[in-house]
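The following blocks contain the structures, represented as structure tokens.
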Structure P
Amino acid sequence: MNCAALLVLADGRFPAGGHAHSGGAEAAVAAGRIRDAASLESFCRGRLHTAGLVAAALAAAAATGHDPLALDRAADARTPVQALRTTARKLGRQMMRAARATWPSAELDALAAARPRGAHQPVVLGLAARSAGLTPLDASYAAVYEAVSGPTTATVRLLSLDPFDATAVLARLTPDLDRIATAAMTAALRIPGEGIDVLPAASAPLLDITAQQHAAWPVRLFAS
């Protein structure tokens, strides 16, 4: 394991554009579903077991070396809401810029040429991990951590939540992070024998609905 590269990839300061997105937290705060540390933890746990699982499996599959264009189509099929597809591709485009500057590779160049408007972020994340010499499990961990750290950081800003309480939320979620990262990697490793449809397709309808509504807000702090 290239531990240092994993730290760089998962660092919130890595310029992948995630700081501008709340992962649905802004809409959840506005609706009163996130009010404090306890409700933030519930929100993040639900997001982790749905969108986080799907993203982690796609990232692990890309890190394994599966066709990134096929994975990008699979990501589209698992993202029914246009607002979230647009967000995923914007983040993928920014992640691609950062990854090509940090860990240049022919595979990243080929995906960038095939998807000039951006591939889905988890696919690019997985390919970036592969280019950095990381394992599929590393890519899976980076994806699941991002699935909960983004909303947690956003909620600190949205609610003036105590950063110590927010960090405690992440710490309490670590057992779930371990389980989801491992499950996602296991699914990715089954692709050669069972096909790409073996990847999880967990849904979070409320996240989908509020993402589409949030995209139409005239004033918002976060892009998603």
Structure Q
Amino acid sequence: MPISRDFIVRSSPESWANAWFPGNRWGVINNIAECWNNWVKAARFLPIVAMVDQIRIQIMDIMHRRREASMGMIKILSPSKENVLAKTYAESRNLKVLKACSWTFEVVDGDKSFAVDLCATTCSCKAWQLNRIPCKHAWAAIESKSLSLYDFCDKYFKTDSYRETYRGILNPIPKFEMHEPNPNHPIMINPPDVRSQPGRRRTQRIASQVLRVSKCGRCHKQGHNPRSCKEPIS
């Protein structure tokens, strides 16, 4: 529709559309702001100092738990990715592999065929590029050359990278204190003069400002709904 097309063009799709995102996604497409807000939901309503300290405690706890969990990982990839590989291996068993050259293959999957390039780590199904872990077509091609599948997995899925992520220790803070201001200091920084508005604080987020055009399900015209529709039906 022209309205939708013009809206997308004006909104600079290269700034927000997944199709224009230049980096790696590693198979994860979500709203990090929503994830963060949900994770600190209990701390958001605390006073600022208590809120920061509560978030620090949550980060310290999760880093400790994941650091301890990584000590029991004995395989090359993290457990979740090892499960993905096991599932992909089962799906690749019945695929037919045709060699185009040493590193390029055509993999037949049912009535479709896919191009796999092991040098470029790409597959025409796009799953390998999106997830950064070999898809079933790539697995079949890699196995036909008797190569190690782990050499074609992204390094960030490996156990060593997982351990490195949580290697640092966030030290505990027994208590927090506000230092008394120094009267001899020439510059005094006072807290901002903020006056709370009367009434209960807002807890619901502000609704989206995107203009949505309604479409009638009766006459299929825009600008109204079936309840207010006055168009004659031929």
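Only the coordinates and a few stated rules stand behind these numbers; no lab work does. Keep in mind it's a predicted model, so treat the numbers as computed, not measured. Cβ atoms are built from the backbone, for glycine too; each structure is taken alone.
If mean count of other Cβ atoms within 10 Å over residues 95-102 is calculated from each of P, Q, which structure is the one that comes out at 19.1? Comparing all candidates, it corresponds to P.
If helix-only ellipticity at 222 nm (-39500 (n - 2.57) for each DSSP H run of 4 or more, over all residues; to 500) is calculated from each of P, Q, which structure is the one that comes out at -9500? So the calculation was done on Q. So percent of Cα pairs over 23 Å apart, computed for just one structure, reads 73; which one of P, Q is that? Computing percent of Cα pairs over 23 Å apart on every structure in P, Q gives 73 only for Q. When percent of Cα pairs over 19 Å apart, for residues 135-190 alone is calculated for each of structures P, Q, structure Q gives the greatest result.
Taking distance in nm of label points 7 Å out along Cα→Cβ at positions 111 and 151 as the criterion, the largest value within structures P, Q is that of Q. Calculating mean count of other Cβ atoms within 10 Å over residues 127-134 for structures P, Q picks out P as the one with the greatest value. So distance in nm of label points 7 Å out along Cα→Cβ at positions 31 and 167, computed for just one structure, reads 3.1; which one of P, Q is that? The correct label is P. Name the one structure among P, Q that distance in nm of label points 7 Å out along Cα→Cβ at positions 7 and 23 of 2.8 was derived from. Answer by label: Q. Taking relative contact order in percent (Cα under 8 Å, 6 or more apart) from the coordinates of each of P, Q, which one would give 15? This value belongs to structure Q. One of P, Q was used to compute distance in nm of label points 7 Å out along Cα→Cβ at positions 15 and 71, and the answer was 4.8. Which one was it? Attributed to the structure labelled Q.
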